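Presented below are the structures under discussion, each in the form of structure tokens.
What follows is calculated from the coordinates using simple rules that are stated; it is not laboratory data. Fair warning: this is a prediction, and the values are worked out from it, not measured in the lab. Cβ atoms are built from the backbone, for glycine too; each structure is taken alone.
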Structure I
Amino acid sequence: MRTLTPTDQWIGALDGALRTLAGRHVASRPQPRAPGAAAPLEPSARHEAAALMRVNHVGEVCAQALYQAQALGTRDTRLREHFDAAARDETDHLAWTESRLAALGGRPSYLNPLWYAGSFAIGLLAARRGDADSLGFVVETERQVEQHLASHLDRLPAEDAESRAVVAQMAADEARHADEAERAGAAPVPAPVRWLMRAAARVMTTTAYRL
């Protein structure tokens, strides 16, 4: 197999960005489904569920950017494969949230290109600090996302079993990604960085809920 040059890798990253932002996504795993027939949602419940799933869709756009940037930034072939495998799981999440948004009559965030670009820059910066720090960033990101998804399980309408099934599986996958990154040699993230990450996530989720 031919070794990819830096130019090849940047072309691949650009292709990944275009696919994430403009493509239709196909999951490698079946979309999680609730048992039984889906219950009809009242307009207010449908609106709330769509807004929350839009936030989750933005999170998956950001995840694609982060993992693609971190794969680009490492020189370790095995670690690059680790990031690529995690990104494939996140592609499933992207397809699932995209499908639920459409079913709920919702739309993606207008600011997805901005979210992607910012997340890619952050992922590349984390990678430049070294593999242990990059993995530590994965752990902290996934733990925060896991908490965020748990809060959405509390907020989603009880009758929206389909969205809840998707979010529950996403949370399980994020926990696994964090565990795998820890085992791969993640370094702890300093407290000020954790606080900054939480603040940035709060801005993103609050904005994406509306836009």
Structure II
Amino acid sequence: MLYDFHTHTFLSDGVLSPLELIRRAVVQGYSAIAITDHVATGSLTRIINELREDCALARAHWDILAIPGVEITHVPARAVSEIAGRARELGACLVVVHGETSTEPVEKGTNLAAVQSSYVDILAHPGFLTPEEAALAAQNNVFVELTSRKGHSITNSHVASVSQKAKARLLVNSDAHTEHELLSPGLVDTILGKSKINQRQRRQIIDHNPLLLIERVKNRL
């Protein structure tokens, strides 16, 4: 089964409409997909409302769990939790925070703000995640992402090592902006292999952790 909790549509910087991306995920063999377009304060209401409607339509007619979410992106670190809470109030079923990837000028402190927030579900591509941040992610049930996205993925091995030592839960996400960037079983296997994840740990990341997150999300749909 394929689970992907971080994707983008033309509501932010992706290419496809939400429904077309979901439909292509169905054909790709996905069991669940979260649409998590980039937001800050000004775009929250519009994007969440549109995604809730399209995801509900997809769930009603296709065999896929389509989840309306957001990715809080390039906001001041001290505003992360407040914006995440507002997103949840407005109906975002999944809140992702754009972490301190080594390829973009994300404000220092964003990772820490994300893993300290009770409103955040996933810390995406966190770059050089610290042991303290990983420990807080484990403590506060924030999932940590291993990504297939070019550039962001260069620190996957570091993220995996630090997260596993802290017992933080890992997920593999695509951060897809086009249909060609969606996950496949082979791509997931490649990401886990390059991240130096052993076979026992792979089963946890591929099968167990996504179901834990889905159980959390279902209560918000």
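Given that helix-only ellipticity at 222 nm (-39500 (n - 2.57) for each DSSP H run of 4 or more, over all residues; to 500), derived from a single structure, equals -26500, which label among I, II identifies that structure? It traces back to I.
Structures I, II were shown, and percent of Cα pairs over 28 Å apart at 26 was computed from I. Assign the value 3.2, calculated as distance in nm of label points 7 Å out along Cα→Cβ at positions 52 and 196, to the correct structure from I, II. Derived from the structure labelled I. Among candidates I, II, the computation of relative contact order in percent (Cα under 8 Å, 6 or more apart) that gave 28 used structure I. Here FRET efficiency 1/(1 + (r/R0)^6) of positions 28 and 84 (r between Cβ atoms, R0 = 25 Å, to 0.05) has been calculated and equals 1.00, so which of I, II was it run on? Derived from I, not from the others. For FRET efficiency 1/(1 + (r/R0)^6) of positions 20 and 156 (r between Cβ atoms, R0 = 25 Å, to 0.05), the highest value in the series I, II is held by structure I. Please state which of the structures I, II yields 4.2 when distance in nm of label points 7 Å out along Cα→Cβ at positions 124 and 164 is computed from it. Derived from the structure labelled I. With volume of the Cα convex hull per residue in Å³, for residues 100-139 alone computed over the structures I, II, the top value is the one for I, the highest of the group.
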